[in-house]
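Q: What follows are several structures.
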Structure 1
Amino acid sequence: MPPLLTVQGLTTVFDTTTHGKLTAVDNVSFSINVGQSLSIVGESGCGKSVTSLSIMRLIPSPPGEITSGKVLFDGQDLLALSEKDMRRIRGNSISMIFQEPMTSLNPVFKIGEQIAEVVRLHEGLGKKAALNRAIELLHQVGIPSPAQRAKEFPHQLSGGMRQRVVIAMALACSPQLIIADEPTTALDVTIQGQILDLMHKLADDTGTALLLITHDLGLVAENADDVVVMYSGRVVEQASTVELFNKPLHPYTQGLIRSIPTIPQKGTPIHRGMLETIPGVVAPLYAQPTGCRFNERCKHTFDKCRKQEPPLLKPEGKREVRCWLYE
C-alpha cells in the first residue's frame, strides 16, 4: 500500500525586506503510512511549523512561497490543486491542531457553533443536526456536560478544555490525517499526558494518521512510530522511534536526548550535576554557517564540516543521517 502522505523535496522561501530571500524549509522529504504516527522534532526556528503549514498550503503569500517539491496526499499533489479544491481537503481529509488553542478559536462565537460550522461546511448537515454532532464530539473528547459547554465561549473554558475543543474540531469530519503542531505547549504536564493519550486513542479508533510536531523528544518516545529530526530547515536524521532512542546517530539528536531529564531507577545513584545542554542557539536563516549547519554547536566538528554541507547518508538500513561522521 502506498504512503498516505509523501513529502518530496519540499522547499519554502520567505522574501524579506532586510535580508532578501531566506529558505525556511530546505528540500525536506518524508512519508506517513495509513494509521501511522510520525513526529517532527527540533528546536524553535528549525522549520517544523513552516513544514506543516506548507503541507496545508497555509503559508502567507507574500512573503512566503513554496518554490519546489511535491506533497502527495492519497495520490494527488496538494501543491498542484486550486485553492477551491484545497479548501475541500482542509478540515475534511486533513485537519490541523494549531499551537495555541485560544488563538485558534473565535472569541465571539460559542464553542458549539464553531464545531458545528465545520460539520455543516464539509458534511452538509442542517443547523440542528450539526449542533448535535458538535455535542457528541465534545463528549467524545472527554469534556463534561458537553451540551452546556457547547453554549459557552472560549474564555469560559480552561486551557486543557480549549485544546480538547480544538481536537474535537479536528476530528469532526473523520480526517485521514491530523497534523498536531505543538498541541501541548500551553498545558501543564498532567493535561499534556491526557491530551496525547486522547489523540492516540481517537487515532487508533478511527485509523487516522498523525503528524506530531514538537520540540520535546520526551513526548515522542510513547507517541510516534517514526521520527524526523530537523535543524535549520533541513532533515538531519530519520529513523524509527525505537532505533532513534536506542542509538541516536546525529550529534544534534544525541544532544536533544541527553537534555531530557530522567528519573533514576531504584538503586541507581541520583545525578545532582547540571543537566546537559546543547551549547549556543539555532543560527538565524540569514546567518547560516558554511558547511554543516550544526558545526558551530557540535563537539565532533572537523575541517570538512566547516567547508561542505553533508548529504543525507544511509549508514544503517533505511536510517538516514546528515553528518560527515557516517560518510
Structure 2
Amino acid sequence: MTGSLLRDLDLDKPQILDLLALAAQLKRDKRGGAEIPRLVGKNIVLVFEKNSTRTRCAFEVAAHDQGAHATYLGPEGSHLGREESVADTARVLGRMYDGIAFRGYAQDTVRQFAAHAGIPVWNALTDAWHPTQSLADLLTMTEYHGGDVEDIAFCFTGDGHSNVARSLLVTGARLGMDVRIAAPTSRQPPPDVVAAAENAARSSGARLLITDDLRTAVRGADFVYTDVWVSMGEPDDAWAARIPSLSPYRVTDEVLDASNRSGVRFMHCLPAIHNRDTAIGARLHRQFGLDSAEVTEEVFESKRSIVFDQAENRMHTIKALLVRALAG
C-alpha cells in the first residue's frame, strides 16, 4: 500500500491483511498509551460533499493521534463543483497537502482527484464504493471470530446494490471468505461488481452466494450485516418503493437465530433506523407505520450487536491507511 485507495479493488489480499494487522497494533498502542506519531508535519484535507459523523471524526482523530493536521472542507466549505472544477481544486490542494480524503457522490469525482492532485487520495465514500468502511468491518470481524479470515462467513441483507454491499462483496472475495448477499433481484450488486468478485474468488477460494432467499443466505453465518435502505442524497420518495421490497430482509431476532450460530453477531455501518428517535424514523412511522426499518430495536440494542465496535474501528483502520500511505 503506497498511495491512493479509490475502490476496494485497489487492494490485494496481502495489502488488506497488512492494513488490518497494522490497525490492530495501532489500536493496542493507543489503548496502552504507547502510540508513536509517524505523521508529524503531514497535512491532510477532508473534502466532503456529504455530511458525516464517523468518517470525519475517524480521519481527524487518526491524523491528530499520529501528529498530522487535518483540514475539513464540508459541503459548503469550498468552490468545488460550483466555481471551480474538480481538476483545478485537486491541483490546488495537491500543492498544499500530503493527502486528500474525498466523501461524496460520483466515483468519477474521486478518480479525478487522484488523477490531478499528485498526492494520495482516499475514497471516504462514494455512491459506488466505501473502502474505509469495509476495512473497519473486517477488523471487527477478525476481532470477534478469532480464527483465520478465510473461515469467516458473513451475510449482508437488504440493499445489496449499495456501496457498502459492493465493498464487502469484493473485499470478502479477495480475502477468500464465505460471502452471502441476500437482496431482492432489483437491489442486488451490479453485474460488473459481481464479475470482479467472482474473478477474485477463483484465485482466493472464496465462497460467494448472491440470492433473494434470506433464510438460505443467513444459515451458518458468523455475522449478519445490514445498512439503511435509502442512502444519503437519494430522493425521499425512494422509501415508498424500497420498503415493500426490502422489509422481508429486515434483521430481527428470528433472522439472527436462523443462522444456527450461537455466537452470531449483528453489524451495521451506521447511522441506523432502529426506532422512532430520529426525524427519519419518526417520519417512517407516520407514513408507513414502521417502528424501525432495516433492523429492529431489539437486535440493535442486544448483546449480539457489535455496531459501536465497528464505529470505533473506523478510526483505527483509517489511521493504518494514513500511516501506510504517508509515513514512508
Structure 3
Amino acid sequence: MAHFLQSIVGAIDPYTLQIIVNIGIAIPLALGLNVITGLTGQLSLGHAAFMSIGAFTGAILTNRLGLPFELTLIASGLVTAFIGAAIGFPILRLTGDYLAICTLGFAEIVKVVFLNLEITNKALGLQVVPAKTPIPMPIYVWLVAILSIVFVTWLKSSRLGRAFKAIREDEIAAEAMGINLARYKVQSFAIGTFLAGIGGCLYAHFLNYINPSDFGFLKSVDILSMVVLGGLGSIPGTVFGSAVLSAAPEFLRFMSQYRMLVYGALLVCLMVFRPNGLLGGVNFTGLLMKALGRKASETLTPDMKRREL
C-alpha cells in the first residue's frame, strides 16, 4: 500500500505537489482561525504565532527525541492548545480591536523569543529531521486536512458549536441564557490553536526547515484572508479560501512585490459585492437535501407518487 501511494505521489510534478500540499497545510490552519473568529466572533491577528509554536514543538520532538510522527503531531497540537488556553484566559476578556491588538502583540513576543532561543537555533532557523511515516507526507497532510474538516463540521453542529455561535451573535444575550462566556471563549481558543499547532507541525515536517521569520504578521494576515475570503463561519468557504490563497502566490509570482496589494484589492471588492464572503451564508446542507429530494421525486413512478398522496 505504501509503495502504491508513493508511486502516486511520485507521478505528480514536484511544483504541482508543492501547491497541493500547501493547500492541505492551510486548511487546518484556516479552520482553526475560523473556529475562533468565524464561529465565536473573536478577532485574532496572532494565529501565525500558534502555528510557529506547533512547528517548533514538532521539530524539537522529532530532532531530540525521535518520536513517531503521529505522537509528535498530537503533542504539537496539545502543547499549542495549552499555551493558547493559558494566553486566552486573560486576553479573551477583551473584545474587538483590543483583543486583536493583544493577539498581535503576543505574536510578536513569540517571534522574538524564538529568535533568541538556543534550542530553536535563533535566527538561523532549525533543520528538521524527515519524519518516518508509514505513508508519504503529502498523503498524510491531506488525511489530516480531511479529518480537520470533519471535526470542525461536527463541532459547528454540536452543542458547543451552538454556544460559540450564540457568543458571536450577542454576548449579553448568550450570558443571559446561561452560557459561561469566559469558559466557552477559552475552549474556542484552545480548539483553534490546537488546529494551528497541527498545521505548523505539518509545515515543519514537509519543508524540513523552519525559521521564526516565516511566522510573522503577514502570515497571520494570510490565514485571516483565507477565512474572510471564503466567508466567516463557513467551512466550505474556508476550504475554498485556503485553496485560492495558497495557490495565488504561485500564479502571482510574476508580481510578487505587489501580492499584498492584490490581496487588499480583492478583499475590498469582496466587502463591496459579497460582504459575507464568497460562500458565506450559503446553506450547503439545505441545497444538498433539496437536490437529493428532487432526484428522489424524479425516480418515483406515477403509481408510487399516487400511493404517497
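Q: Using the calculated result -14000 for helix-only ellipticity at 222 nm (-39500 (n - 2.57) for each DSSP H run of 4 or more, over all residues; to 500), pick out the matching structure from 1, 2, 3. Write out the running numbers ahead of the final one.
A: On the way: 1: -9000; 2: -14000; 3: -24000.
Corresponding structure: 2.
Q: OK, next. Given a value of 26.0 for mean count of other Cβ atoms within 10 Å over residues 169-176, calculated from one of 1, 2, 3, which structure does it belong to?
A: Values: 1: 21.8; 2: 26.0; 3: 12.2.
Clearly, the read-out refers to 2.
Q: Given 0.96 as the derived value for Cα Rg over 2.2 N^0.38 Å, for residues 129-232 alone, which of the supplied structures 1, 2, 3 does it correspond to?
A: Working: 1: 1.11; 2: 0.96; 3: 1.32.
Going through each structure in turn, the value belongs to 2.
Q: From which structure (1, 2, 3) was distance in nm of label points 7 Å out along Cα→Cβ at positions 25 and 177 calculated, if the value obtained is 1.0?
A: Numbers: 1: 1.0; 2: 2.2; 3: 3.9.
Only one of 1, 2, 3 returns 1.0 for distance in nm of label points 7 Å out along Cα→Cβ at positions 25 and 177, namely 1.
Q: Looking at distance in nm of label points 7 Å out along Cα→Cβ at positions 89 and 113, point out which structure of 1, 2, 3 has the largest value.
A: Going through 1, 2, 3 one by one, distance in nm of label points 7 Å out along Cα→Cβ at positions 89 and 113 is largest in 1.
Q: Then there is this: Work out which structure the value 131 belongs to, where volume of the Cα convex hull per residue in Å³ was derived from one of 1, 2, 3.
A: Comparing all candidates, it corresponds to 2.
We did not get these values from a lab; they are worked out from the coordinates using the rules stated. Everything quoted here is computed from the prediction, not taken from an experiment. Cβ atoms are built from the backbone, for glycine too; each structure is taken alone.
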